[in-house]
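In C-alpha cells below, several structures.
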Structure I
Amino acid sequence: MSQRPAQEALSLRGSLASGAWASIFFWGASFVAAKEALAGFSPWSMVAGRFALGALLLYGWLWLRRETWLPRAEDRRRCLLLGVILGLHIVAQGFALYSTSALNSGWIVGFCPVVIAVGARVFLREPISARSWSGIGIATMGMALILLPGAQLGAFQLGDWIVFGTTFSWAAYTLLSARPVQHSGALVTSAAAMAVASLVCVLAAVVDGRWLEAAVPGRAWIALLFLGLGCSGLAFAFWNRALARFGAAQLSGLIYFQPLVTLLLSVLLLGEELRWNVMAGGGVVLCGVYWLSRGKRA
C-alpha cells in the first residue's frame, strides 16, 4: 500500500507560489472592500453579487479540474443549510459596517477560533487542554477590551457587537461544514454554499426592495468585483491548494497577519481612526488565539 507523500515545509517562496499569502491579503481586505461596496449596494445585493461571482469562479475551477459540481446526495441538505448561514453571516457584517469601522471588524473576527474551539468542545466533545483554556481566557479579555470601553466612553458602536455575534455564526458554519467537506470536498461544498447564499440574498433583496443606490459609484462596482472574484473565489481556491500542499497546521500561522492587512488598508484607503482599546484588545486576542493553537498542537 502506497503511503501519502509527506507535506512540504512551509517557506516564504512556497507560500507565495501556492497563493496562501494572496488569500490572506484578500480576506484581510474584505471588510475594506465591503465598506466601499456599501456606497452603492444594499447589504443584500452586495452579498448576492459577491457570492454569485465567487460560486461561478469555483465552479469554473472545478470544471477545469474535471471534478463534479454537486455535493454527494447525503450532503446536499447540509449544504443548503450552510448556504443560508453563510449568506446571513456576511449580510449581518454588511449591516454592521454602517455603524462600525472596517478596522474594528477585522480585529473582532480574529476571535473566531476561540468560539470554534468552545463549540467543538460543547457539540463534538473535542477535548481542550489547560493551555488552550488559558488562551481562550486571554483572548476573551482582549475582546472585552475592544467591546466594553466604547460604551463607557460614550462611543458605543452597535456594529462592533453585531460583528462579535457573527463569530458565532461562523463557528456554526465551520462545525457544520466538517462532514460535507470530508465527503464531497472543500471546493464543492463551498461552491454550493455560495450559490445558495447568493440565491437567498437575491430573494431577500426582492422582498426588501433595496438593490442599488440612485447612482452607484465606480469604486463600488470595483469593490464588488474584488469581493466576489478575489475574496470569495480566488482566495478560497488558493487556500485550498495551499492546504493540500502544506497542511492546516503549517498554514495556521499566516492567519495572524490577516487583521494587520485590514489595519493597514483601512487606515490608508478609508482614513479610519486608530482607537487605543481596539489596538490593545486586538493584540491580546491574537496572543490568546496563538496560545490556544499551541495548546491544540501539544
Structure II
Amino acid sequence: MTQRARAELALALMCIIWGSTFSLVRESLQGTDAWLFLALRFGLALPACLLLFGRRISFRDTSTMARGLGLGVVLFLAFLSQTMGLKSISASRSGFLTALYIVCVPLLVALWERRRPSTRSLGAAATSLAGVALLSGLSLGSDTLKLGAGDWLTIACALLFALQILMADRLPVKGRVWTLHFWQIATVALLSTLGWLLLGEARLRMDTQLVISLLINSVFGTVVALGLQLRYQPETTPERAALVYSFEPVFAALMAFGILGERLGPMEWAGGIFILLALRMADPA
C-alpha cells in the first residue's frame, strides 16, 4: 500500500468517527449542559492523549506550544458553536452544515492570499448556498429562509473549522505533530472548563449512555480523529483529501438514522445532495 493510500484510509476512518459523533453528542445534550459536556470531553481527552502519544510530546518546545494554543482557541470556538447548535437541530442536519468547511477552505485561502477565488470555488459556494436554502425549507413560493439559531451556529462552526484547517496547514510543525495536538486539546479543555464555571449550568444526568458517549467522543472523536487529521492530511493532495471529507455528512446522516431514528424530508435531502455536490466541486488550495 502506498503512503498516500494509507493516509487516505486514515482520513476516511476519521470521517467515520466524526460522522458517528454527531448523534452521540445530540443525545448527550438532552441531559447535560453544553459547556459541561465540552469540559468533560476535552478534559478526558488530555490524559488519553498523554497515554497514546506521551513519548512524542515535547513540553520544552515553547514555539509549538504557542502555535497549539492559537490553534486551540479556534478549535474551541468551532466545537462550542457546533455543540450549542446541536441542542436545537438534528444530527444529520448538523453534519451537512458542518461539512460546509470544505467549501470555505479555498475561499479563506483566496482571502488570506489576497487573490480572487477560482471560478470552481465560487460555483461550489453558490451550490452550497442553494443546499442551505433547501435545508431551511425555502420553496418557490417563499422568499424567507427558515434558519434558526442552531443552524447559524453550525454555519459559524463550519467557518471556524475551515480556519482551523488553514492555520494547521500553514504551521511549520513537521516532526512536532503530537506536541501541537496536545496543546490544542489542552487549550479547548481549559477554555471549556472556564466557560462552564462562568456561564454553564450544573446539569448532569450521569448514566451509562453519557459515559459511553464521553469516552467515544474524547478518545476517538477528539484524540484519535484530530490526530489522524494533523498526521495524515499532509501526505495526500488537498483535492483528494476534500473528496474523502465529503463523505463525513453521509456517515452523520446514516448514524443519525441508525441511532436516533432521524428522517430527513424530501427538501432536506435535496439540500444535503446540493451540499455534497458543492463539496465535490470545491477547489482546495
Structure III
Amino acid sequence: MIHPGVYQKIREAVEAIQERTPIKPEVGVILGSGLGSVAEQVTEGVTIAYNEIPHFHGTSIEGHAGRMVVGKFKGVPTVFLQGRFHLYEGYPMEDVAFPTRAVCGLGIHTIVLTNAAGGVNPNFKSGDLMLIQDHLNLMGDNPLKGPNLAQLGPRFPDLTEAYHRDCLKILEDCAQEIGIPVNKGIYAGLLGPTYETPAEIRMYRTLGADAVGMSTVPESIVANHLGVRVCGISYISNLAAGLSPDKLTHEEVMRNSSIGAGKLSSLLQLAIPRLTLNPKTKGGV
C-alpha cells in the first residue's frame, strides 16, 4: 500500500545515497538469489549497506547480500542492488517495493530486474536464461494499492508493455552475438515461501507461465508507475515441482545461480551500454 509519507521517505533515501557518491546512475539492476557477484565488475564503485540507507532493511535470505553498489559498469553509470526484500519475509508491500522506488528516484531511465526462477515450460532446462516478456501477478497484492501519489505516477498505470520491447530486443540481440542461448517467456510472481506443488505448476502452465518465482512483479509495477523502462531476466535455477526428479531446495537454487551469474554478467556487459542509447523515459522523484 502507498502511504502518504512514502514520497518523503524516497527523497530521504535518495539524498542519503547521493551524499555517498557523485555518480548519477542511468541504469539500475536488481540482482536476485545468488546473482550478486555481477556487481563485482563495477569500477569507481561505492558500496552502501542497506541498513545505512534510510527506510531500507537488512536482508535475511542467503544469496541476498543487502548492499547497493553505485559506479561505472562498462563505462555506464549504474546502480546495483545486491539482494531484495520479499513478501514472504513478512514485509508489507510498500517495504518490498521501496528499494526499487529509491533506485528510480536516483534518475535512472532503465531498470533490469533479475531473479532465480523455477522452470515451468517443459522445454526449459536448469541453467537457461529467460527474457521476461510479461508477468502474471499471483501474489494476491499490488504495490499501488491505497491512495495514489501523483508525484509518483498515475492512478491507473498501463501495463500493456510492462517489459519494454526495445530493451527486450537489445537483450536478445546481445545474447545472440555472444552465443548465449536465451528463451523468452512469462514470469509468474507468487507469494511463497513454499515451493509450488506439482498440481499448482500444472495450473500455472495452463495460465501461460513459463517460469515461477517470488519477486520481480512488484518491482516491475512500481518502476512502470514511475515511468522507467523495465526489462527482466530469469535464470532458470531449477525445474519446477513435478518436472524435476529431485526435491527442491534453496541450496540447489544457490548452487546453480552461482553458475548463472557468469552468463548474466556477460550478457549485461554487452547490453547495458546499448540500453542507454536514446532512452525514451527518465526516472526521478
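All of the numbers you see were taken from the coordinates with simple rules; none came from a lab. Note that the structure is predicted; figures quoted are calculated from it, not measured. Cβ atoms are built from the backbone, for glycine too; each structure is taken alone.
General remarks:
- Origin of the value 17.2, where mean count of other Cβ atoms within 10 Å over residues 50-57 was derived from one of I, II, III: III
- Structures I, II, III were shown, and distance in nm of label points 7 Å out along Cα→Cβ at positions 98 and 210 at 0.4 was computed from I.
- Structure responsible for 45, 36, 23, with Cα extents along the principal axes in Å, for residues 194-265 alone calculated and labels I, II, III on offer: II
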